[in-house]
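Asks: Scrolling down, you'll hit the structures one after another.
We did not get these values from a lab; they are worked out from the coordinates using the rules stated. Predicted, not measured: the structure shown is a model, and the values here were computed from it. Cβ atoms are built from the backbone, for glycine too; each structure is taken alone.
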Structure P
Amino acid sequence: MNENEKTTENKILEASNTVFIRKGYSGASMQEIADEAGINKALLHYYFRSKEKLFRAGFSNVFSKFVPAVTEMILSDKSFAEKMDLFVDNYIDTLHENPLIPLFVLQELNRDPDNLFALMKSSGMQPQLLIKVILEEMEKGNIPKGDPRHFFINLLGLCIFPYAARPLMQRIFFDNDQEAYDAFLLERKMVIKNLIHKMIDQK
């Protein structure tokens, strides 16, 4: 694929993400995606033969940037606290660069959770790696013992909820001021890391 083709493909993926988020999978049409990308429908079909293929490609494109960094972090020799800091930084950076992804995921949880799970798995996500690290830290006495899945889900919830609930939270607490809410979201990094550190310190 030459540079022009790559540029066109990226433009299509960005347009499809916008339309899928706006309309959901069922409500999105290939024509609407083509219009959003500023190309004709025939060219769109040349790059992606079906809406399903385009959906998978767009989702995988986002997670392919996030998953390798997280996997490398989990397998590193860094301390557990350092790993958690890096996880939060990477996760929130990804959400901040793709703020509509959580809403998109929530829509797909209702539409087809099995397909969403398959997409995540195909992107290389391995939550069991982090679960294993958490369990090992519990066994070492570095963090309070318990079901490691609670720790993991709490971590995800702290990161994801402010993005998934943005349409409401921004109106309730920030008078629908987008810039103020953006600043608040970036502050979440340190808030979440401090909470995790306190949890670790409770060992």
Structure Q
Amino acid sequence: MNLSERAEEVLEKLWEVIIEGGMEYCDPCVLKDHDAVSELADAGCVDTKNNNITLTSTGREMAGNCVRRHRLAERLFADVLDLKGRVMDETSCKFEHILHKGLDDNICTLLGHPRRCPHGKLIPEGRCCRQAKKVPERFIMPLTELGVNKKARISYLQTQNHELIKKIIAIGALPNTGVTLIQKFPSYVFNIGKSQFAVDKELASCIYVRIV
């Protein structure tokens, strides 16, 4: 279902008021965009009976997805590109609207399934987060714990240090990429494809892998 950017922004507001705020409905005066509300009503996302706006089951799902994309975008720009304050907020707001379905899961996996945005608000859980929970913990470990000459696949990156994330992305150590550890001392050396990289323990410990 394709909605306008204005309609998606209204869905985000409804999520904050109804879901996070614990309200049964939202007063139309709070939204100040009657055209967007009408669009959502036509799409079956909201119910406007009794002059109060409530989210339908479809609306709840779509609102959660909108909020998830927005807050993941904030996390991406804050952690990877080191944007802060108003610049981060404005850029994230624009970027969320162009995130295609599935790309948000890729970003979430890349960032290690973050639970909160830079403002401290919860990021709604996605399919990738639920799938990650189903994988037995013993099959997922930091690269530092992988056996030498063992083959694995990168599962996610676990760090809030944007400088480390930049370095990891630069060498191509991205989720779902195959990796083979060559040595652990004096540095961690591993192969990704036909390329070989040597990193220190701090960086290697941020890369979580799944044994193949």
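Asks: Taking helix-only ellipticity at 222 nm (-39500 (n - 2.57) for each DSSP H run of 4 or more, over all residues; to 500) from the coordinates of each of P, Q, which one would give -12000?
Replies: Q
Asks: Further question: To test your reading of the models, identify which of P, Q gives 25.1 for mean count of other Cβ atoms within 10 Å over residues 66-73 when calculated.
Replies: Of the structures listed, the value fits Q.
Asks: Looking just at distance in nm of label points 7 Å out along Cα→Cβ at positions 26 and 82, which of the labels P, Q belongs to the structure with the highest value?
Replies: The structure with the largest value is P.
Asks: A further question on this structure: Which structure, out of P, Q, was Rg and Dmax of the Cα atoms in Å, for residues 106-193 alone calculated from, if the result is 14.0, 41?
Replies: Q
Asks: Can you rank P, Q by volume of the Cα convex hull per residue in Å³ and just name the one with the largest value?
Replies: With respect to volume of the Cα convex hull per residue in Å³, the highest-scoring structure among P, Q is P.
Asks: If distance in nm of label points 7 Å out along Cα→Cβ at positions 114 and 154 comes out at 3.4 when worked out from the coordinates, which of P, Q was used?
Replies: P
Asks: If you work out relative contact order in percent (Cα under 8 Å, 6 or more apart) for P, Q, which one comes out largest?
Replies: Top value of relative contact order in percent (Cα under 8 Å, 6 or more apart) goes to structure P.
Asks: For mean count of other Cβ atoms within 10 Å over residues 2-9, the calculated result is 11.1, so let me know which of P, Q that is.
Replies: P
Asks: Assign the value 17.0, calculated as mean count of other Cβ atoms within 10 Å over residues 122-129, to the correct structure from P, Q.
Replies: Value 17.0 for mean count of other Cβ atoms within 10 Å over residues 122-129 corresponds to Q out of P, Q.
Asks: Just checking, which of P, Q has the largest value of distance in nm of label points 7 Å out along Cα→Cβ at positions 98 and 170?
Replies: Going through P, Q one by one, distance in nm of label points 7 Å out along Cα→Cβ at positions 98 and 170 peaks for structure Q.
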